[in-house]
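Values in this text are rule-based calculations from the coordinates and carry no lab data. Just so it is clear, the model here is predicted, and its values are computed rather than measured. Cβ atoms are built from the backbone, for glycine too; each structure is taken alone.
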Structure 1
Amino acid sequence: MKDGQVDYAGLKREEARLDEYLKLLEKTDSKSLSRSDQFAFYINAYNAWTIKLILTAYPGVKSIKDIGSIFRSPWKKKIARLDGQTLTLDNIEHDIMRPRFKDPRIHFAVNCASKGCPPLRPEPYRGDMLEAQLDQMTRLFINDPSRNRFGKNTLYVSSIFKWYSEDFGGDTAEFVLKYAEGKLKEKLKGKSVRVEYLDYDWSLNGK
């Protein structure tokens, strides 16, 4: 992976190794893990199964949305074998992670294989490093001007903030300010700003 671009061609060549990792996740008893290890486990599982989903259609896929149909989105495909069940990506994110961990930084850790998504972290999440890893990915995304920027008293942000507004406490500007750095932080501090949402880029985040 380089500059947030995933080397799907390389991953396809090494797909057997990914399959071994997925089998390891399948055999893991998540209930035996600490809370932070459990959180890391589900983030890693979501990201690994998203990669596997892309590889099932690679190299012809240009967007994760190509894999779905008008009747069923790719996030509703039962593909992830975890905890003795076969789950969808939506199950992992919306039925497990969001209600159980109630941490908005989830949205900067899970990757939907699209350019509009936060970048895929090059190494797995770990329970003993999770706080630092989540903070780092949140800051990285928020301070990326291609995803969030300020201009003419308007904060232009990723559609992620619109889709999951309740997770961010209903105040996007306040959440962004918490993690903003440099000029973005200076421009936001002490100001009442309008918030507008940028179009999301669903094209594949690699080649």
Structure 2
Amino acid sequence: MMNALRKPIEVSAKSKVTPPHDPGGKSKPRWPADSNISAHFSPCKRYRYTLTEIWDSQLSPIMWLLMNPSVASVEHADPTLIRTGRYARLWGYGGQLVGNVHAYRTTDKHKLLDVDDPEGPENVNALVHMAKQAGRVILAYGQPPKVLRPRSAEVVQLLRETGATLHHLRLSKDGSPSHPLYLPATLGPTPPLPKTSVLAAG
């Protein structure tokens, strides 16, 4: 006897499970043993607005402005933040505050173009708060996709208006501030940029 045909199971919108956001990337090094890490993510985990690494609370931290976050979290670092932390330690700072022009988490900068809001609704407030806390910002966002480049210049101006001094490690051929990952490990920051200077957006 043939089994009766079963009706398809209806799945309500409430019962659908959204898979966790995957920014990509396989390199997830450990944070240094003396580091205290905190971070602010969006509830959906698609955006990371701040990441703070403190190893000496008696010394001032420095802020980095990168392009966008990748895999770093409270649990593990990423290669870029290991490098920026080494710079900050070399220069005598007690920690690093990490912000980004775009807060969307991905290891592929071109995926920023697929997102309706690559910056994230809380990013501006987070950047301003970190800049005021650190007082010194290293611009190191590299070369964003072309259509996103104007936003880099806008964010630089936003940070300048907080009163923070702005620096970079090195400029690329197009005048944008170089990303730190593949620069010499012994570089120091440039002198403060004049208030009237305009960096290329990448």
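If we compute distance in nm of label points 7 Å out along Cα→Cβ at positions 43 and 147 for structures 1, 2, which one ends up with the highest value? Write out the running numbers ahead of the final one.
Values: 1: 1.3; 2: 2.9.
Top value of distance in nm of label points 7 Å out along Cα→Cβ at positions 43 and 147 goes to structure 2.
A value of 0.90 was derived for FRET efficiency 1/(1 + (r/R0)^6) of positions 19 and 107 (r between Cβ atoms, R0 = 25 Å, to 0.05); which structure in 1, 2 was it taken from?
Working: 1: 0.35; 2: 0.90.
Label of the source structure: 2.
Which one of 1, 2 has relative contact order in percent (Cα under 8 Å, 6 or more apart), as calculated from the coordinates, equal to 19?
Working: 1: 25; 2: 19.
Here the read-out was taken from 2.
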(request) Taking -5500 as the value of helix-only ellipticity at 222 nm (-39500 (n - 2.57) for each DSSP H run of 4 or more, over all residues; to 500) derived from one of the structures shown (1, 2), identify that structure. (result) 2
(message) Given 1.11 as the derived value for Rg/Rh (Cα atoms, Kirkwood Rh), which of the supplied structures 1, 2 does it correspond to?
(response) 2
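Which of 1, 2 yields 93 for volume of the Cα convex hull per residue in Å³, for residues 99-178 alone, as computed? Show your work: numbers first, answer last.
Values: 1: 102; 2: 93.
This figure was derived from 2.
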